[in-house]
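> Presented below are the structures under discussion, each in the form of structure tokens.
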Structure I
Amino acid sequence: MSEVFSPGDKVMHKRLGGGYIKSVAKREIDGEEINCLEIDFIISNTRAYVPLSQAGLEGVRRPVNLEEIGLMRGTLLSPAADLEGDWKSRAKYLRDKLCQGDPYRIAEIIRDLYSGAILDKLTATEKSILNKAKHLLASEISLVEGITLNEAVGIIEDTIENKG
């Protein structure tokens, strides 16, 4: 059974982050009228149209709740996992994890890469993955807590910088 979305609903997209449903409307795609979710995203101030029938496959879901935000902060505070292998295998592993769209896995990416970022040991690719992960998680926190994206990024950075 597919989820019902309405204009104004908060949603998460596994690659584009948090946003708001602007409308549920018909769009012509390849000559066919298709019901689509029109979503305004907060990370890049962009709008995307997701076919309603594909919303679940595209990773469109409701944001987590406040309790789960607290659990994700706990993940940020937990000991970092060692990322083994060369930078290419680490990057592939981290991108695959990021593409799942799971907020707990995204928090793990941030936690695991942050110590390397502090020590200035990350490759440019790893820095890019860290930045994407921070913004995806921050967009979820922003929606749930009703704060700006920048405030949510600050919460993530403060949490991880003040651990231990």
Structure II
Amino acid sequence: MPNSHAHDVEENISPLIGVSLYLDTFTSDWTNCDRIATYIARVVSHDRSDSLLYSNLFSSALNELMETAFRANGRTGRLQCQVLRSGRRDRIELVIPCDAQARHFYESAMVRLHADDVPEQYMEALFSRSQIDPHIGLLELAVDYKARLSIRPAPDDSICLTADFVLEDGEF
């Protein structure tokens, strides 16, 4: 499976919040993506210099990941979301049950996200008049949020989709 440097620096990373949801419940209503993202964003933004701005940005990023998991999953099992932090860097880990089709979706997304032309791919997807690119949310995170995205195998026919990013001033 393609991977990136999302796990290069592990020191002092602490869990902030985690949720576990049955996929059939989660995928029963598209608005669950936004509701869950908004709730988690409010919880993890309490100690940021501009907590309202941070909450809005974090909610948007997490919502993109949740919408991706909503569309590409194995249809049974539990979706798990954990947010971790190290200084200014946040990490979202989504453990997503995957059938062969969903696993292929995430593997092909990682190939695209680690290409040299990600900004161009995103612009092309964003302004395309044809069918919506299924990877557009992940491309947005990579370009607009400068997120480092990776996948790795997880137990029970699942993958762990990881997004590392910094929303306040500074770099990784």
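> helix-only ellipticity at 222 nm (-39500 (n - 2.57) for each DSSP H run of 4 or more, over all residues; to 500) computed as -15000: which structure among I, II?
Answer by label: I.
> Here distance in nm of label points 7 Å out along Cα→Cβ at positions 16 and 152 has been calculated and equals 2.0, so which of I, II was it run on?
II
> Further question on the same structure: Thinking only about mean count of other Cβ atoms within 10 Å over residues 40-47, which of I, II has the largest value?
By mean count of other Cβ atoms within 10 Å over residues 40-47, the leading structure of I, II is II.
> When Rg/Rh (Cα atoms, Kirkwood Rh) is compared over structures I, II, which one is greatest?
With respect to Rg/Rh (Cα atoms, Kirkwood Rh), the highest-scoring structure among I, II is I.
> Which structure, out of I, II, was Kirkwood radius over Cα pairs in Å, for residues 88-135 alone calculated from, if the result is 10.4?
Attributed to the structure labelled I.
> Another question, then. Ranked by FRET efficiency 1/(1 + (r/R0)^6) of positions 24 and 144 (r between Cβ atoms, R0 = 30 Å, to 0.05), which of I, II sits at the highest value?
Max of FRET efficiency 1/(1 + (r/R0)^6) of positions 24 and 144 (r between Cβ atoms, R0 = 30 Å, to 0.05): I.
> Related question: Name the one structure among I, II that relative contact order in percent (Cα under 8 Å, 6 or more apart) of 28 was derived from.
II
Where a number appears in this text, it was derived from the coordinates with a stated rule and is not lab data. Just so we're clear, the structure is a prediction, and the values are computed from it rather than from any experiment. Cβ atoms are built from the backbone, for glycine too; each structure is taken alone.
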